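Okay, got some structures for you below.
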Structure I
Amino acid sequence: MELPLKRPIVFFDLETTGINVTNDRIVEITLLRIEPNGKETEKTFLVNPTVPIPKEASDIHGILDEDVKDKPVFKEVAKAVASFIEGADIAGFNSNRFDIPLLAEEFLRADVDFNMRNRKFVDVQVIFHKMEQRNLAAAYKFYCKKELINAHSSKADTLATYEILKSQLDFYQELPRTINELSEFSTQNKNVDLVGHIIFNDKNVEVFNFGKYKGVSVEDVLTKDPGYFGWMMNGQFPLYTKKVLTELKLRMSKI
């Protein structure tokens with residue numbers, strides 16, 4: 001079935017230098033924007049990551065240093081990417097845990113203050129894993145009855161993800177029908193940042209989700225152990241996590 005959209009949704013996929021949200025960089029991004037009237041618009045950007053692409057990454061997506069040496073760096077395409085996504089919800093495959101947090105990091109490094117709040121995230125992989133427990137190629141074969149050609153190219157993976165979600169809606173009548181409900185269904189935690197270092201607990205209070213203060217409210221930690229803020233700000237945490245933490249600390253100072 002077609003997606004019942006009240007506002008646009010953008011499917012996207014990243015090919016990167018690796019799988020570390022904090023340190024790795026985008027080398028290719030494809031975006032597929034679906035309007036409520038069904039109109040589809042697609043864009044792909046090859047990006048110079050400004051760092052060498054490791055062989056193990058190139059072996060997966062086939063993009064070499066020489067392929068991107070003359071391409072724009074992300075900062076040069078960031079505003080175009082942000083504009084393409086503006087006003088839309090976001091969907092992808094493993095996007096909640098990887099693609100969205102890494103994209104947010106790239107926006108911050110490019111000094112583009114793209115608002116990740118007030119939009120819904122639909123992670124097709126989470127839906128798939130909750131229902132079938134497999135990967136993208138298997139999902140495409142299972143739901144769409146097709147072999148995924150050019151897997152690990154951002155374009156093929158983006159288009160396949162869009163097709164899979166539409167097929168999932170046909171396949172599982174018990175799945176919710178709206179983007180808001182699909183976003184809720186495909187979310188593992190109620191993240192405050194994007195990688196889940198800070199989440200909302202069952203009382204809708206921001207708590208840390210890692211380390212010695214796991215499950216403890218951010219406000220309590222920053223009050224009782226103020227040095228923890230500096231430790232995180234100087235540590236190897238995503239820029240977006242640091243941004244959220246700073247906002248929470250500033251909110252405390254206004255209370």
Structure II
Amino acid sequence: MEDITWLGRPDFFARSSGITGINSKRIPITNEFMASMQSVGSSMINSLHKFNFPDSLYESEVLMLRSSSSLDKNIEGFREGEISGINVSNFPDWYDMFYRPGKEIAAIRDWDERVEAIAEQAPQWNIGAIAGIPSWVLLMLQRIIERYQLSNIHEIWPNFQVFASGGVAFETYRKDFDALCKTPITILDTYLASEGFIAYSCSPHSMAMKLALNHGYFFEFIPFDERGIDESGELLSDPLVMGINEIEAGEEFVLLLKVERLDWR
């Protein structure tokens with residue numbers, strides 16, 4: 001069906017079990033939605049000047065360890081996969097100048113085979129930044145170190161300076177990353193989900209994340225107290241709903257997210 005949750009017919013559906021406990025949910029991914037996520041990514045990149053990174057970072061390559069970009073096509077013609085794989089499959093060709101492992105390796109479905117392909121190509125790359133889920137990235141770095149009998153990852157990628165973490169809280173993995181690095185790296189936290197690129201860290205002095213307020217998302221907040229939640233932790237039938245201008249730092253809220261159409265026809 002068309003024009004139910006979004007005007008028009010999307011080409012992609014993101015598969016994500018999220019926190020619902022079911023096997024899989026399907027989220028429509030439109031061109032406008034992908035443009036919004038890319039816009040948040042651009043804002044995050046634009047904030048890097050605050051960190052005073054050396055020029056070598058901007059002359060290096062970015063390794064994004066994501067889900068396979070090889071998508072399934074269902075009988076209705078939609079292409080389905082995890083949101084990170086959908087994003088990679090839609091990268092413009094000019095990304096090839098700096099994006100690693102490249103679309104060919106990114107399309108490998110088998111995880112172990114994809115990591116082996118990355119490890120094989122690793123000496124040819126000049127990686128300055130890595131993005132991905134910490135546990136996945138750790139396994140990849142450990143495999144590279146093991147394959148080439150390295151003491152640390154900087155022996156093969158001396159310009160590796162930034163890790164953009166997502167999917168889970170990073171602190172659990174900090175000691176593991178420190179053990180694999182010769183020099184300290186900067187950690188940037190991100191909240192990128194199938195529902196959108198919601199927030200990212202943009203300050204060298206804090207891991208706190210900034211909400212993506214001007215990228216097609218509309219945020220509302222329900223107080224996590226008697227004004228919005230009952231004694232069992234469930235939402236009230238008529239909770240207090242607040243806008244971004246009404247909340248205060250230090251309080252806890254239930255976050256409501258609406259993705260708005262950026263270009264209504």
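Taken together, the values in this text are just the output of simple stated rules run on the coordinates, not laboratory data. These numbers come from a predicted model, not from an experiment.
Tabulated data
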| quantity | calculated |
| --- | --- |
| For 14.7 (mean projected area of the Cα convex hull in nm², calculated) the corresponding structure among I, II | I |
| helix-only ellipticity at 222 nm (-39500 (n - 2.57) for each DSSP H run of 4 or more, over all residues; to 500) from the coordinates reads -12000; which among I, II | I |
